[in-house]
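Trainee: What follows is a set of structures for review.
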Structure 1
Amino acid sequence: MDKILFLSILLSSAAVEAAEKAGMPQLNPGTWFPQIFWLIITFSFLYIIISKIVLPRLSESIEQRNDHISDNIDEARNLKNQAEEQYQEYLKVIAKAKKEAQDLIEKNKKNLQEEFESKKKEIKIKSEEKLQEVEKEINNFKNAAMTSINDIAQQIAKNLVKKVSNVETNEASARAIVDEVSKKYMRGLN
């Protein structure tokens, strides 16, 4: 290596000396051969260094970067697929919950409707029973009132006949008069 360095310094100094004597060495055809020689050596040396050292490291780095990017893309796809699957499962769970809620609402609605109808029937039956009881009480009260009214009317009729005519009447004739007047009055009400 030292020899190459010494040789390159010697040749470059010779080239510098020749350049000082002849003017611009690039335009002097006598110096073209050494220039081409050093150009080939320099570019060969650079080519070997770049192709053997730099390019493999650079290619390896690029390959690692591409592998890392590919791995990240694959991982992102997997995560996206998992997220999509979980989203679909979530939609299924939501749909199932909605259906269960709807079924529960329908069931409760049906049960409430049946319970309402049952209570309605119970209330109707109870109200009819109460109505019948009240009607019986009214009829009993009416009959009792009519009997009382008839008895009172008979007494009044009997007393009235006695005061007006000074004649004592019997119960049967007073009852017959009151019954006849009551029938006429009742026909007028109906």
Structure 2
Amino acid sequence: MISAVAYITSGIAICLGLGLVWDHFWSFRAQRPADYANEAPAFDLRHALAGSYVAHGVIFDYSGRANVRFSAQITGTFDEAGGVLAERFSYDGMANEDTREWQIRFIGPDRFTATAADVVGPAEGVVSGNAVRMTYRLQLPERAGGHVLDVVDWLYLMGDGTIVNRSDMRKFSIKAAELFAVFRRPNSG
């Protein structure tokens, strides 16, 4: 006769397995760059992210509750080898600001790596059609717990040059947060 502990353990294992299968095949993280290969306009980082942007966004916690609202000033400079994307974040209701400076290096026509002070190791990036996917490990500041999160970051280029950003952040494969932001040129409305 199977004990209650075995039933509970089996149930937990099945639920975790189903969650991993769902995540791998049908969730936001299941997207692949090839899904956007034929989408226009083409996302060329050298042009799409060059110059100045203003971003507005929300960070949702693990439960889906919007708990941080932010704006950012973003400036990109690029050449044929790579570039720098400088970001300055301010948060609604908070006095502190954060900065991040991405050092981007092109390693092929549709691939790049990027490094930043709060990113553990290099970020890996792929450009396909109107989309960019970056994967990296983000070290949160101590005031936010200092955790290291696994991030899948997607950027989608719209026809008017607006960029829509969605990020999924996890710790031990469990969703910790999600980010949604819109980047626009300062005078684009």
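Trainee: Which structure, out of 1, 2, was log10 I(q)/I(0) by the Debye sum over Cα atoms at q = 0.11, 0.16 Å⁻¹, for residues 71-174 alone derived from, given a value of -0.37, -0.80? Write out the running numbers ahead of the final one.
Mentor: Details: 1: -0.73, -0.90; 2: -0.37, -0.80.
Computed on structure 2.
Trainee: Can you spot which of 1, 2 the value 5.7 was calculated from, given it is distance in nm of label points 7 Å out along Cα→Cβ at positions 119 and 159?
Mentor: Details: 1: 5.7; 2: 3.1.
This figure was derived from 1.
Trainee: Which structure, out of 1, 2, was distance in nm of label points 7 Å out along Cα→Cβ at positions 127 and 143 derived from, given a value of 2.8?
Mentor: Numbers: 1: 2.8; 2: 3.5.
This figure was derived from 1.
Trainee: One of 1, 2 was used to compute Cα extents along the principal axes in Å, for residues 31-94 alone, and the answer was 39, 28, 17. Which one was it? Could you put the intermediate results ahead of the total?
Mentor: On the way: 1: 88, 17, 6; 2: 39, 28, 17.
Checking each candidate, the match is 2.
Trainee: Of structures 1, 2, which gives 10.5 when mean count of other Cβ atoms within 10 Å over residues 55-62 is computed from the coordinates? Walk me through the numbers before you get to the answer.
Mentor: Numbers: 1: 10.5; 2: 15.5.
It traces back to 1.
Trainee: Identify which of structures 1, 2 gives the largest calculated value of relative contact order in percent (Cα under 8 Å, 6 or more apart). Don't skip to the end; give the middle numbers.
Mentor: Values: 1: 7; 2: 19.
The maximum falls on structure 2.
Trainee: Further, regarding this structure: Have a look at 1, 2 and say which one yields -33000 for helix-only ellipticity at 222 nm (-39500 (n - 2.57) for each DSSP H run of 4 or more, over all residues; to 500), as calculated. Don't skip to the end; give the middle numbers.
Mentor: Numbers: 1: -33000; 2: -4500.
Structure of origin is 1.
Trainee: Out of 1, 2, choose the structure whose coordinates give percent of Cα pairs over 31 Å apart equal to 22 when calculated.
Mentor: 2
Trainee: Distance in nm of label points 7 Å out along Cα→Cβ at positions 39 and 111 computed as 10.0: which structure among 1, 2? Kindly include the intermediate steps, with their values, before the conclusion.
Mentor: Details: 1: 10.0; 2: 2.2.
For distance in nm of label points 7 Å out along Cα→Cβ at positions 39 and 111, the value 10.0 is produced by structure 1.
Computed from the coordinates by the stated procedures, all read-outs in this text should not be read as laboratory data. Fair warning: this is a prediction, and the values are worked out from it, not measured in the lab. Cβ atoms are built from the backbone, for glycine too; each structure is taken alone.
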